[in-house]
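See the structures that follow.
What follows is calculated from the coordinates using simple rules that are stated; it is not laboratory data. Please read all numbers here as calculations on a predicted model, not as lab measurements. Cβ atoms are built from the backbone, for glycine too; each structure is taken alone.
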Structure 1
Amino acid sequence: MNIGFIGLGIMGKPMAKNLIKAGYTTAVYDINKEAVEEMVSEGAKACSSIAEAVKDAQIIITMLPDSPQVEEVLLGEEGVSSNAGANTLVVDMSSIAPEVAIRVSEILRGKGIRMIDAPVSGGEPKAIEGTLAIMVGGEKKDFEEAKPIFDVLGSSALLVGDIGSGNICKLTNQVIVALNISALAEGLYLAKKAGADPEKVFNAIQGGLAGSAVMNAKAPMMLASNFTPGFKINLHIKDINNALLTAQSCEMPLPLTAMVMQLLQTVKLEGGGQSDHSALAKYYELISGATLSS
């Protein structure tokens with residue numbers, strides 16, 4: 001099977017590498033030429049345009065920052081809709097607004113191109129490991145066609161519902177993760193300001209009801225003030241913005257999510273936009289005057 005892979009950022013690059021290691025013929029394209037050249041050394045076919053990347057592909061994977069980039073790549077004059085073969089399957093693994101996924105899918109369908117939305121969770125570490133959680137919206141037969149690829153990229157892949165459902169699921173995930181990270185930071189700073197050792201507190205509570213995958217992944221980063229990005233603050237702001245817009249469209253109040261958005265924006269304004277989203281802890285450092293590290 002020939003795969004056209006578009007988008008070689010922090011997530012897309014390791015995902016494409018895993019597909020190549022699994023034996024898939026993979027043609028890659030990104031506006032970052034250095035990323036494309038790096039993939040050549042991994043066995044990818046370098047492409048200088050979207051048209052070249054999708055010309056011979058049975059499946060096209062896109063891993064892009066947000067809705068506008070997905071629309072441009074899939075629907076633009078030089079994009080997928082004008083260059084992919086009939087009955088090609090587009091697997092958009094970007095995290096975008098659900099309504100955009102639905103609308104783009106309808107336009108592609110009119111040109112004989114199928115599409116499913118399949119955003120992921122797990123950040124760069126799980127992208128490298130090939131253990132992402134993949135949330136899929138679309139037709140069952142299209143999901144089954146893409147399933148062998150999902151098995152390479154993730155430890156789980158679930159068809160949630162119709163097109164757009166994958167991104168609804170991802171937004172739900174991102175709301176819960178953001179609230180967990182902020183609650184974790186708030187709790188650890190409470191421990192610090194009240195006179196306890198936050199690392200010992202973390203060790204004591206991680207096996208209890210408060211324990212979670214978020215705590216295990218993000219508490220050590222907070223304690224070490226190590227905010228090397230696995231998933232950036234800026235990207236989480238994008239996802240939370242899409243969640244708030246989606247909530248507005250279906251008249252669902254999200255009061256806690258709106259509050260966490262303000263925390264994220266504060267960290268961004270303080271220069272933390274490119275930091276890992278565990279840098280939400282910097283908000284509490286700012287308002288408390290304390291640091292978690294000894």
Structure 2
Amino acid sequence: MMLIVQGTDIPTPDLKQLAKLTGASAVEAVNPTAFRLVRADPGQCEAVAAFCEASQLDCGWVPADRRIEHFGLLVMDMDSTLITIECIDEIADMQGLKPEVSAITEAAMRGEIDFAESLRRRVSLLEGLDQSAVQRVYDERLQLSPGAESLLAAARAAGIRTLLVSGGFTFFTERLKSRLGLDYTAANTLEVAEGKLTGRVLGDVVDAQGKADWLNRVRTQLGLDKEQVIAIGDGANDLKMMAEAGVSIAYRAKPVVRAKTSYALNQVGLEGVIPLLG
């Protein structure tokens with residue numbers, strides 16, 4: 001096994017301590033924010049995890065024979081994963097309702113409220129809002145998460161297809177698909193009448209099961225095995241999707257998500273996914 005250690009600033013004494021703790025035969029720089037400890041002993045995983053958490057470092061155990069080219073599909077959540085915002089919260093801010101909507105969003109991401117119910121409750125609060133507010137959120141507030149473009153470039157270079165699947169809205173996923181060259185997208189559609197939001201979504205809600213179904217649909221279409229899929233998310237509604245992937249990564253995620261995934265990234269950006277793929 002290899003131990004991948006990542007952080008915005010990794011002191012040399014920390015690397016030496018981890019090498020001693022794991023009996024690693026070598027420490028290799030992957031990039032300025034990531035190091036690989038070669039032939040590290042995974043029997044020390046609990047001690048390593050505790051040390052890295054105390055030192056504000058991300059860590060992950062990676063099989064020595066893993067290669068990024070072994071993967072064929074990268075599946076990502078959108079809100080607070082590929083991008084830094086929760087789109088519906090920012091739309092609500094245009095209506096002066098961000099605190100109310102954000103509270104429901106947070107409860108849903110922690111798994112305290114059924115996602116489909118939470119979405120309908122939040123969207124209903126947007127009734128009557130001018131459609132131009134949605135465009136303003138895209139133009140003025142939407143930003144990619146750090147490292148997003150580096151991750152997508154690495155995936156493209158390795159021949160990995162990309163799926164953006166979101167409990168958010170097609171208004172944003174379709175624009176990001178064009179902007180970033182994504183292969184597939186799936187999300188919910190806001191109903192609009194006479195230039196205003198009606199407070200409803202059209203069709204079936206893309207909820208936790210919907211995300212998992214989309215992953216499996218595209219995986220089957222591409223003729224891939226589960227082990228060839230990477231899934232990244234941050235909320236409870238991403239867990240079913242991530243359970244269908246060979247490698248699952250919690251990005252700046254809620255504790256309930258970090259506890260159930262292959263890896264968790266809390267210190268570095270999405271570029272931190274790349275060293276975990278071999």
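When distance in nm of label points 7 Å out along Cα→Cβ at positions 114 and 186 is computed across structures 1, 2, the figure 4.5 traces back to 1. If we compute Rg/Rh (Cα atoms, Kirkwood Rh), for residues 146-225 alone for structures 1, 2, which one ends up with the highest value? Top value of Rg/Rh (Cα atoms, Kirkwood Rh), for residues 146-225 alone goes to structure 1.
Quick check on the output: 22 is relative contact order in percent (Cα under 8 Å, 6 or more apart), derived from one of 1, 2. Which one produced it?
Matching structure: 2.
Between structures 1, 2, the calculation of FRET efficiency 1/(1 + (r/R0)^6) of positions 50 and 98 (r between Cβ atoms, R0 = 25 Å, to 0.05) yields its largest number for 1.
Of structures 1, 2, which gives -11000 when helix-only ellipticity at 222 nm (-39500 (n - 2.57) for each DSSP H run of 4 or more, over all residues; to 500) is computed from the coordinates? Structure of origin is 2.
1, 2: which one has mean count of other Cβ atoms within 10 Å over residues 218-225, as calculated, at 13.9? Working through the options, I get structure 2.
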